[in-house]
1. If FRET efficiency 1/(1 + (r/R0)^6) of positions 44 and 220 (r between Cβ atoms, R0 = 35 Å, to 0.05) computes to 0.10, which of 1, 2, 3 did it come from?
2. Any idea which of 1, 2, 3 comes out highest on distance in nm of label points 7 Å out along Cα→Cβ at positions 180 and 204?
Structure 1
Amino acid sequence: MGEGETNAFPLIWTQRQQPRRRGLDREQITAAAIRVADEAGLDGLTMKAVAARLGPYSPMALYRHVHSKEGLFDLMLDAATAEIPLPGEPGDDWRRDLRTLALETRRMTSRHPWFAVLVHARPPAGPHMMRRLEFMLTVLVRRGATVGDAMTYAVLIDRHVLGSALQESEEARLERRHGLDDDARLYAAIATLRELAAADGGLPHLTEWLTHPAGPTPEERFVIGLDFVLDGIAARLA
């Protein structure tokens, strides 16, 4: 950058890593932040809480290593992505490769519900995040897609994976906030909705479903949606 310019979108990956000091480094801070977010959610993820988890450190001591809260977010996202098993090379079945990766990503987001919230707010610039994306692109390009089309298909897969994770995370928060994780309260809420639908007079199918609500589990719905996406990609690649 020229004189007087500033980086409008600074990334932790472009910042020089500070040497380990007083027994503290980026990896320790990142691991502690993930534990805090797993237990307390993003609302409870403060530099003070992370510092307290690590021991007798001040929040300022953490900033020396992660530079900003956004930098910490980037480190957390990349560390969580590193938990996803990634083959060294694609196999001979492109659909199986992408389906397995999607399911493993879903398992990771189930362990770290905050991931689906943060990932939409930060660029996928971490080394593990970029390697995961490169794997998806390689699978699709080897199947005959252009790089541009491969990126489109990879984005569509991740929108399903991460969008589903975000929706389920928010639904779980809603249920906890209103006590709907209790079966009796949940059934009472459904009964209220059924009465509203019936009173409208023009919602017969919705009223019928609310009378006998049934359907696949969230996991089954996820797989159905994933197969829809993969079917669409297969049709475009044919």
Structure 2
Amino acid sequence: MRLKVNLVTKKNSILDFNYQYYLYSSICNLIKNIDMKYASYLHDKKGFKFFTFSKLFVKNRKILKEGIEILDGKLHFYLSSPSQEFIQKFVKALFENRTIRIKNLKCNIDTVELIKTPNFKNKVLFKTLSPICLRTKKKINGKIKDYEILPDDELFKTNLIKNLIKKFEVYHNEKCKYKINDINILSSKPKRIKIKDLYFRCAELVFEIEGDKELIKFGYECGFGEKNSMGFGMVEKVK
């Protein structure tokens, strides 16, 4: 399931460039306000949280040194999850709270739209609504560490598929009988995103994925790659 959340704030307000962690925190806090037990479960849950969100879209903007100026006070983002329970709780939280704070930016909830799930075939063209983050284990200075990989790395496609299958198996608590045959990356733009005090290398992509539509749909709903709940890996169907 997928939502479009339309926000309004004061005209000419400034949005911090590094807003992703604060948007994640606001999503969790909104749910916490209506269901402490469920919010604690999400917060304490290790591993996959099975939701993702897009970057914030500001149509009328001006890029300043200190951030993004929202000229007309309008912005929006998308949120997606395979969990109907999560979506229902988030919608309830939005309508009960009516505001969301992204660091120092206070926004009012304007409207919330339920986005119709597209039909999926065995080959789909996607573009990212938030960059994909993917890591692997590498030996750096004699120590094994997590290392972000970009699409030009030979492990990128393999790890992307493995990550998707692992998430599917954890979510459904069963062995995945579906497969991805190929991923063809058509364009890639590297990004560097700050989450709290850490920077993550990631990439905005346009890519074609071929395989079983059940697995492709799951990636559409929960995100591709890692750290989906921090706003990485959301995609939209191009065709």
Structure 3
Amino acid sequence: MTQPAPAYARIISDIRDRIIRGDLQPGDLVPSEQSIVNTWGVSRGTVVRALAELRAEGLIETVPGVGTRVLATTAQDGSDRARRLKTTGSIFRPDETSTITGAGIVDAPADIGAALGIEPGTPVIRRTRLLSDRDGIAAISTSWLPAEFADAVPALLQPRSLGGTGTLRAVADATGRTAVLCRETSVARLADEAESTTLDLPAPAAVLETRNLFTDHAGDAIEYGVDIAPSRRTRTVEIALA
């Protein structure tokens, strides 16, 4: 029989989820220690431990005389947006916006072809966008999809928003192919000149590049997403181990 998670871990998960969903916005105050003690029926030591771990993750900060508030600089990628869509019906937090900067069919670069399981140079759909929040541009985001989806979802080739539900939902609704697995790879590297200009970074500057491969029940690729975010933004991932 699976044992329930410790109380401090459940408090961490609750506050983290509220931040990811956007219920707690950057700058919002987290409930006070006494409020959490009363709500959860735990000791103050348990609450102190939970808040300390959230601070270590870069999600919150405690300001003397003010309280504990949500930090503004969080990074989001394709897997975060997919999880948010499942829980809220939208891929975006309330303070996020997406500006589509390009959409069309191009020849697949070698790394994209390898990720999607196709030959380099094969036609693929590429959608590029800038994701922004109250702190500025949060990420340069690119979605790569097999060109076969263009017939089923013509909107993928149009430089406009898909209405907040994203490419995965659009493909699933039109074709019945649902993403069931996401494999994520992240690497820190130096931004190139174009990325530094777009993200308003001094040169040289570090960025976090996160790549997500979404596959269906058969293991076939549906989308390969690449997000490039400033290194000053933190990102937290919760992984269920039981």
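1. Numbers: 1: 0.65; 2: 0.85; 3: 0.10.
The value was obtained from structure 3.
2. Details: 1: 2.7; 2: 2.1; 3: 4.4.
Ranking 1, 2, 3 on distance in nm of label points 7 Å out along Cα→Cβ at positions 180 and 204, first place is 3.
Laboratory data are not the source of any read-out in this text; all were calculated from the coordinates shown. In this text, all values refer to a predicted model and were calculated from it rather than measured experimentally. Cβ atoms are built from the backbone, for glycine too; each structure is taken alone.
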